[in-house]
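K.L.:
Structures given as structure tokens follow.
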Structure P
Amino acid sequence: MGVGTGTSNAVDGECAVTSAVRAGDTDLVRTLLRENSDPDYLDAAFCLAVRMHAGHIAQLLLQYGADSGQSRPEDLIPLSEGVDSGSPALFEALLGHEIRGRYPETELLEARDLARRWHETGAEAELRRRTGSRDAIVRTQVQDDEYDSVDEFTLGGMTVRDGHGAILTFAEELLGVRTSFEELMDRALAHADQENHSTWNSVTILLGGRRDEATWTAAAALRTDPDPSRRLFGAEVLRLTHLFDDSDEDAFAGPALDMFTDWSAEETDLAVLTEVLVALGEHIDPRAEAALLPHAGHPDARVRRAVAQGFSEWSSPPALSGDARKALLRLIADPDAVVRKTACCTVAGARDNDPVLADAMAAVLGDADRLVQLAAVYGLALHNDERCVEAARLLGPPQRGSLEEEGYLEAAWRYEWRRDHP
């Protein structure tokens, strides 16, 4: 049987998904799940992933239909073991909606207290205490789930990740505990030197989701803090507060735009400036464009990427403004490949029918970077430009398992269908 049946590459009768889980191959698991592997195997594969402490894979299986409620307590691991692993993805998989009710509050409280001890002691120090080893600790950065990373430490045959701050934050949320802004900020700042750390992300998302004046005021006060890490934290909480405000009043839109407009003109730290510009790009207002434009030629590629991305949110049909169009034409030819790709995607979404923009995207169809080529194909397809068809053919099929490549090429296939079926 083929891959789509979930039984290819079987070992001793084991289905392909289960074999991929046992091998710890996250990319292969994702590919097999997207190719419609047999759902009958998903629940058992989920239990296996949990027992292997493969939180990312367990989360993937849940996303694709595994039912954790079908598992027996002996099929999984205790919450305490999930905490000890230091993997927020694993801990959250153990507390999915289907099985959350099976854990009494006392067990959740014990898990919270254990996570706090790990967090306050530090993963390295606790690992040394538990193993008694004085050998050198092996430290590596790993992906804990689709979006978040953590550090992983190995010593004396024991491996642990340092996501205990995120686990603690999640446990408190489940227990209805409202932890103070200052304590949550301290948790996040302990990992300020690591991009996309699970603890930083979980804290900023939690605070952004509160959408209250007290949180807003505390975050806004960090704008003038001399520590750029604290300014970055404040900017991200403010950005998420506005982003998560789906009320009709949208009370934070005006204050956020005012603050980020002024902030963008004075911020000197590159990481903070990038966050501020991303925040500006989430506003539909001419002032956001005016604040973004001065940074389109910034020497740092991260800043230019934020500018290229930012134009996409407010630039709705019928056309981009003249200044934005000129900036995007430069960014499509930028030295940085990610900037070029982002600019192409922005033009694609803007649906601006200026042929100059289409020609600019066509000019990077021969780009050295495949993703830039694909983004140009995508942009041309959305602009109903015939040049996308041959370019897509030359690029060939999408790489197996790449949702991004599939999305870009599908736009060309859809254009071709529209052309042939008017």
Structure Q
Amino acid sequence: MAKIQTPQPVRGTQDIFGEDQERFQHVAETFERVRRLYGFKGVQMPVFEPTAVFARSLGETTDVVSKEMYSFEDRGGDSLTLRPEFTAGISRAFLTNGWQQHAPMKLSTHGPLFRYERPQKGRYRQFHQLDAEIIGAGEAAADVELLCFADQLLKELGISDGVTLQLNTLGDAESRDAWRDALVKHFQANKADLSQDSQDRLERNPLRILDSKERQDRPIADSAPEIDAYLSDEAKEFFGQVTEGLDACGVAWERNSRLVRGLDYYRHTAFEFVTDRLGAQGTVLAGGRYDGLIESLGGPATPAVGWAAGIERLGMLLDEAIPDPVELAILPMGDDAIMKALSVASEMRSSQFSAEIFARGKFKKRMARANQVGALAAIIIGEDELASGKVQFKNLATGEQNELELADVTEKMWDLRFSEDLDNFESHLDDLEQEVAQSGEGD
């Protein structure tokens, strides 16, 4: 009989488990917590959309549409595409569900996206992103709030050190058109010296030449006209309000006048949070204002601004994985105690405490495992405990052990959780005091 060949995963996909899953989950949960602080409402869209949604929003001639999208024809003959990004789907949902009546709307989501590109570190063909959008708000304060959200997320994840917010303005439509014409003229004069990719972009997406990574393109891109010479007074004022707002909120930023978005519906603010800790692929969160997108999808002129961040890439920046908490370890001693352990675990979980049963191995190794997972306490159930109806309760931080009625275990666990939370809070205050002291020394 022929040996059955084990199926292999599709290239560019991954099975997320163990430490990687802990990192992934921590990023997603932190995002959910922070988005609630800012009043962003969660939203979910289909994983696939009509191909026209992305062709219109991303531009027929972009690399994503022409080379990277997973598109297919369904049995009804309709062309569908697995979503390569979130913004187009959210914009489509905004229009088809009549959400205009609720504008401005602050929306957020996260989940899988799909692009056929060369897999590399932190970049997959099925990948996952966080996404936040404000639709229907044309004022600079919306850009500031969105950037504050992003900045706080990175700080809450503990990865903000070494990450820099790079900021630019693309101006209003008038400013952008004038700048684009000047860039085309500059690049046309140097067309023979550009790479083949940049020559192709000159015809369909000239702004993208500015961030070309090709060595031969850099001198030409670096000598190109800058946007500031073409900004209208209104565009200058808008950018000034964004930077003033960021300063007022204590969000550090750097100007990068070469930061662009190639599609015509982008306006005003463009930004990226970048780091050198991920090699050449250094962007961890990026976005901008796209006031013309919803109009390109057939809707009314609607201002909007948003950002997206790769969950895998953010997880790679975490100093260490955040394990799922196990607050209570339950150690049944002998087969007769297992049923009791199951009952105790169920009752503790109903009381909102995470519990895990360690039923295998020698007692010493099981206790070592309980300490390893960071449990606050252990419950030991042996023959004597089965006979008395009580349990042995051990505080793993102090080593103190007492015999308790099962009804008293919940109260004891609340005491331990409160004590741990208080210790963490006091430790946080100590860290803040140390930061303030160091800041004073620096002054």
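K.L.:
One of P, Q was used to compute semi-axes √(5λ) of the Cα gyration tensor in Å, and the result was 51, 27, 21. Which label is that?
P.N.:
On the way: P: 39, 31, 19; Q: 51, 27, 21.
The read-out comes from structure Q.
K.L.:
Quick check for you: by relative contact order in percent (Cα under 8 Å, 6 or more apart), which of P, Q is greatest? Before the final figure, lay out the partial values.
P.N.:
Working: P: 7; Q: 15.
The maximum falls on structure Q.
K.L.:
Using FRET efficiency 1/(1 + (r/R0)^6) of positions 251 and 379 (r between Cβ atoms, R0 = 35 Å, to 0.05) as the calculated read-out, with 0.15 as its value, let me know the right label among P, Q.
P.N.:
Working: P: 0.50; Q: 0.15.
Derived from Q, not from the others.
K.L.:
Please state which of the structures P, Q yields 3.8 when distance in nm of label points 7 Å out along Cα→Cβ at positions 275 and 355 is computed from it.
P.N.:
Q
K.L.:
With helix-only ellipticity at 222 nm (-39500 (n - 2.57) for each DSSP H run of 4 or more, over all residues; to 500) derived from the coordinates and found to be -13000, which of P, Q does the value describe? Mind dumping the intermediate values first?
P.N.:
Working: P: -18000; Q: -13000.
Matching structure: Q.
K.L.:
Continuing with the same structure: Tell me which structure, out of P, Q, gives 26, 20, 14 once semi-axes √(5λ) of the Cα gyration tensor in Å, for residues 35-186 alone is calculated.
P.N.:
Numbers: P: 26, 20, 14; Q: 26, 22, 20.
Answer by label: P.
K.L.:
Name the one structure among P, Q that FRET efficiency 1/(1 + (r/R0)^6) of positions 387 and 403 (r between Cβ atoms, R0 = 25 Å, to 0.05) of 0.55 was derived from.
P.N.:
Details: P: 0.55; Q: 1.00.
Computing FRET efficiency 1/(1 + (r/R0)^6) of positions 387 and 403 (r between Cβ atoms, R0 = 25 Å, to 0.05) on every structure in P, Q gives 0.55 only for P.
Laboratory data are not the source of any read-out in this text; all were calculated from the coordinates shown. Please read all numbers here as calculations on a predicted model, not as lab measurements. Cβ atoms are built from the backbone, for glycine too; each structure is taken alone.
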